[in-house]
1. One of I, II, III was used to calculate helix-only ellipticity at 222 nm (-39500 (n - 2.57) for each DSSP H run of 4 or more, over all residues; to 500), giving -18000; which?
2. Just checking, which of I, II, III has the largest value of distance in nm of label points 7 Å out along Cα→Cβ at positions 100 and 172?
3. If log10 I(q)/I(0) by the Debye sum over Cα atoms at q = 0.12, 0.18 Å⁻¹, for residues 60-195 alone computes to -0.43, -1.04, which of I, II, III did it come from?
4. For which of I, II, III does P(r) over Cα pairs in 10 Å bins from 0, in percent, for residues 76-131 alone, calculated from the coordinates, equal 22, 43, 29, 6?
Structure I
Amino acid sequence: MRADARVGLYYAPAADDPLWRCGTAWLGRDPKTNAPCAQPDLPDIARVTADARGYGFHATLKAPMRLREGCGWSDVLAAAEAVAASVPAFDLPALAVTNLGGFLALCEAAPSAALQAAADACVAGLDHLRAPASEAELARRRKGGPLPPAEEATLQRWGYMYAFATWRFHMTLTRRLAPPEHDIYRPAAEAYFAAALAQPRRVRDLCLFTQADPEAPFVLAQRLPLAG
């Protein structure tokens, strides 16, 4: 892996899950194949989903990180496999289209201790491989202004401001929207995802996503089965 490559540990629906098909089509790219997908017929949807499309349809568990010097893919894979083997499979709580700070995202309708525990294990289990955040990376995380104390402390310790107590499950669907755009995209997303979200789903694996360089999209590199 290049020194500026990044790797993250994510949740992504199974390949045969209708939510995976809906999510990849909504964003316009399949991160497994890196192939484009036909998006819903909505005004400017390619532009509204452009940032999320580059990251791929997912929920972050361990945020993308550069690797510490001397570490490589085999180290990441071994650590991620160990984390996955320590986490029992569990039922994902119901998800709903949510306004998350101006972005549309799929968020859990009720807190899940099992989901939180899985995210915590991912952060703790891979952090020894993470290169320290550069000043430029820290500044980018603070570009919206000073962070709340808890988020700043988490950023300093873990390289990302959303982990443990500050983490929230979300699968990003859009960039930040203006109020008139919410009037278009929220009801459209609710209708588009309704059938997929109505189905129960069980989390049976974790997903390693990789980014070859800062200009490249993230791709789904490996699925790692959970225990049980």
Structure II
Amino acid sequence: MPLEPALTRWVFPNPAQAGTDDVVAIGADLEPGTLLAAYRTGLFPMYLPDGGPLAWWSPVRRGILPVDGLLVSRSLRRSIRRFEWSVDEAFDDVVAGCADPSRPHGWITPDITLAYRELHRLGHAHSIEVWESGRLVGGLYGVNLGGLFAGESMFHMVADASKVALFHLVEIMSPTDDPLVDTQWQTDHLASLGGIEVSREDYLHRLAVALRSPIPEALAER
């Protein structure tokens, strides 16, 4: 079972009162208690561009992936059968794949990597790995609290590998009461898989419900 870290000394503002800016706070730290308090409030961390300070985001239009609305194409079904997958067998490698500096719009800094590694050690951050012939070819990682899985990033080295990781994430989350798979922002890639946008108000309502749900069995055992 996950271990609860020390409480944070920071108090986050209520995103429901944050106006129309996606950024609702600046500063604080990346300690485990701070991160978990942020996710429970509806926030996630990301540095501002061009070397800016640490910011805490709550998008006005939030991306989510409804677990009952995943779109699985015929080609994706073939890929699901083709690849092997696992949970938490290569967390550091998945984060490294997501943080590859050659990827455009990279935002995963060394201190963020260390922060989520500690969350993983405490049992709150998880990875889904996708393998081909014993080689890691894709995956995703994120934070789980109750029925919430807050996706942080994903990567692929071969076609469909990150989609396969999302498919298995949905499989893991589906048995949970009132699951919420948070994708932060909507993208064309996520929309093609059934991702939708909801208002900040709607997201915060879904979050409150999801946090009351039990941790998915497949993640509680980690």
Structure III
Amino acid sequence: MLEVIVDGIVGVGKTTLVEIMEEEFGFTPFFEMEDEKVDHLLENFYSDGKRWSFTLQTYFLNKRFYQMKKAEKVGRFIMDRSIYGDFIFAKAQYLMGMMSELEWRIYQDIYNNLVEHVVPPRLMIYLRCSIETAVKRLKKRGRQYEQKVDVNYWKLIRKLYEELFQNYNESMLLIVDADSIDFVESEKDREKVLSAINDLLNINKGVFSFDGENIKRVDNR
């Protein structure tokens, strides 16, 4: 069975890569934005973060856990964002004062209880990009509530993602340089990233990087 999760900062191209891999490899997709409640909650959060942070992140966490349990039964799946990524957003909101100390402790308790029952994917794909690239792509996709966000929030999210994947050892990891490869717009880049992923699907462990041209093993964990 093949299980893949795509993670990274907002706007980096996770959903697009999930759709591409669904078509190319026949994986069953699990999307982050498929619930009608999500847009409403995000609009509320971006308008009043302190009021809606805990509600939003608890909702995402519960939904992600449900998705991962459902995905385990499917086996051959591709998922848009991980439960580990959900934790990053909650932590960032706590650090920026949008979640109270009590709410943060409650969130951590719920997260720790749920993550014990989650089976990691065989392959985690981290789409790494600069803040400049992420903001440019957010503007291009045009969701008005995302345009209101302080760039310092995105900078903190990226910093926490970097920390997560510097120490990630739950499964095989592929780090894709999404600044130098644009599989959203370029058919050539799309073929390159699919070829790189296909080369790794039969490997069981290790950390690899892909710069748009070459795959390199950077760690044996």
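Coordinate-derived values only; no laboratory data. From a predicted model like this one, the values you see are computed outputs, not experimental measurements. Cβ atoms are built from the backbone, for glycine too; each structure is taken alone.
1. Derived from III, not from the others.
2. On the way: I: 0.9; II: 2.1; III: 4.6.
For this comparison of distance in nm of label points 7 Å out along Cα→Cβ at positions 100 and 172, the top structure is III.
3. On the way: I: -0.60, -1.15; II: -0.43, -1.04; III: -0.58, -1.28.
The value was obtained from structure II.
4. Traced to structure II.
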